[in-house]
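Given below, in the form of structure tokens, are the structures.
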Structure P
């Protein structure tokens, strides 16, 4: 979640059950958010224990059917995946092969396919949904944000799936999803603060003996930009604002110019020449394949921004996809390239700023796009809030996958025969009293 948070404190390993407010105490966003996470964790854990890895409540929930013209339909209802509730509140229809694709973005060729549900949770701000914003506060003034469950339909080719039954079919399905599903183990990172000589200070600066040299409390975010392939090629980007500074794109002009809404921001939430930004919209958030390069701000005139890289095709043409520029902070050093830093040797030290430095330890695990760590930095203690000398696992968005149906695609790109239902249905426990 890329919100403007003070810190993220929820840790299931601590086995806390609730947060208790005390009278006369300072109220913090971290406590509010931890209480919500505790309750959600308990509910989803219970759902997994009772339902299993996946299951539907209504008879037609996410049922895949095909009509005489080869159009596929998704039944309405609720379906649980890894304890996460997904809802289809109105029956959806789509026509293969143009409207549905494999995870690689390729139209499916003839053969057997597994249709599965992929579930993730997305962070939503007023930029993504203007109803969150209280209009009386004025343009660009936000309060809270939200999270939203996003369910996506995908398909993957599985050889001879239509000919398999029983355990053989189940094993083939699990093998196919296992290759797509993120592993439970993730790479690790350690953050520390390098001791440095004292810098001149005034009443607005931190004490000279402090190690963290920042003039304000920050929540640094270190995020994997390009995933590793065979253990190599990963890179990361970082932000001192947890990646929360965004600028909605209102128009894409000619070439490398875009118009943005700056909300009259200044200070630490503004956009300056030399900053690095990431193109983002609803489609790019779920796109597979190689990530786009970051773009550098070359100049700013009012609300017009000139970048060193042209936006991707069709970016900003549909405002319903919420196009925006997300700011990342400036990377330096010999491994720096287009706003990101390549991860090279194990436990190599990479400096960020203000004395903060990080080092990575993969332990044989792949870096996945979106893996991240957060580093609270505090001026009062002149340090970061990080377990001393410890490597911490990357955080990953909670999600899951569930098989829905198998189907055979003919040479004309349409299903041959009815899809085979692979869902699990939940039988009600309660019975009517005789």
Structure Q
């Protein structure tokens, strides 16, 4: 035993084995601390990576939405038909496709060749901390056709159909199975036309001798009169044994529809009158370019023609008269909204051939009478809930009508375009469903 030379107290010198045990304990402790630190730093790195990955994952959605907006804008572009293979879109594997580079990412968009189309969008962004991998999200968007007029003929008052041999049926200018190049085809005619009135009186709708391929409906308490005509599906109407009958389930007396009075859009600003001109070698008495225009009256005499060359609105502060040998033409990609404060008398050829969506005749306050007659065709819509509308003659009307009262006579047929229901201020195609795949 040794002693401290100062205190003269004894002390024990640690053995080498004890000193080794302390060192091992220290090493183990340091190793544990180091492992804990490494685990903590690894956890922080993983958390950072997962957070970054989550942010990139979420950023794929705006990419997809940008692709959806690009597809809808393309589909609803006025120069786009049912063939979407323009403006950089390529038809491949039964779909129209386009790739877009955006915000260091890639968007691949496909529009199916169905009707209405389905949009498929894939958004790609680089995987965090990787030079090759990509994160992707996929969205499928179903669309529906935006339609303006729910009925072939809708009125506030009585509807009288005294036509012998005439018919009211339907087609769909956007569906090749129900039309030919967008035009009515009697071989593809449908039975979805509806005659409807909010009137609640006896014989609120008098079908008479008309063949109505579709449905008829009155306001509560109203009734439907019929002579030798019939109402129902194609098979029912075409059966001569059903003369003077209405097919079960094809009539109702519960029509309760609000019919608002149309007004001139607040954005309308066109005090100037359109002029005349020669286009494609043809002389036109009235040429209406894109924009807003105003006339005190509109009269097209014998042989005179009017053409619309852009997206135009025309206000007629007076009467409208179209002679039997006159024409109103709508150029490809153009359309016209005609607002009238006066009565209309139309006998000439109007937007034929054409699409009903491209011509809208709107009767404002002061328009109480609209007459369409003669041997020419009218392709468009009429929205005049304060006007008594008379349709007669030997040709046909393609589109839809809203009126105060309506009378169809003289053998003239009405062919309702099913692609006309809904809000005309919105696009041709609207989103119907949204699903991430």
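For distance in nm of label points 7 Å out along Cα→Cβ at positions 65 and 393, the highest value in the series P, Q is held by structure Q.
Hey, helix-only ellipticity at 222 nm (-39500 (n - 2.57) for each DSSP H run of 4 or more, over all residues; to 500) derived from one of P, Q reads -3000; which structure? For helix-only ellipticity at 222 nm (-39500 (n - 2.57) for each DSSP H run of 4 or more, over all residues; to 500), the value -3000 is produced by structure P. One of P, Q was used to compute Kirkwood radius over Cα pairs in Å, and the result was 24.4. Which label is that? Structure of origin is P.
For relative contact order in percent (Cα under 8 Å, 6 or more apart), the calculated result is 14, so let me know which of P, Q that is.
Q
All of the numbers you see were taken from the coordinates with simple rules; none came from a lab. Computed from a predicted model, the values in this text were never measured in an experiment. Cβ atoms are built from the backbone, for glycine too; each structure is taken alone.
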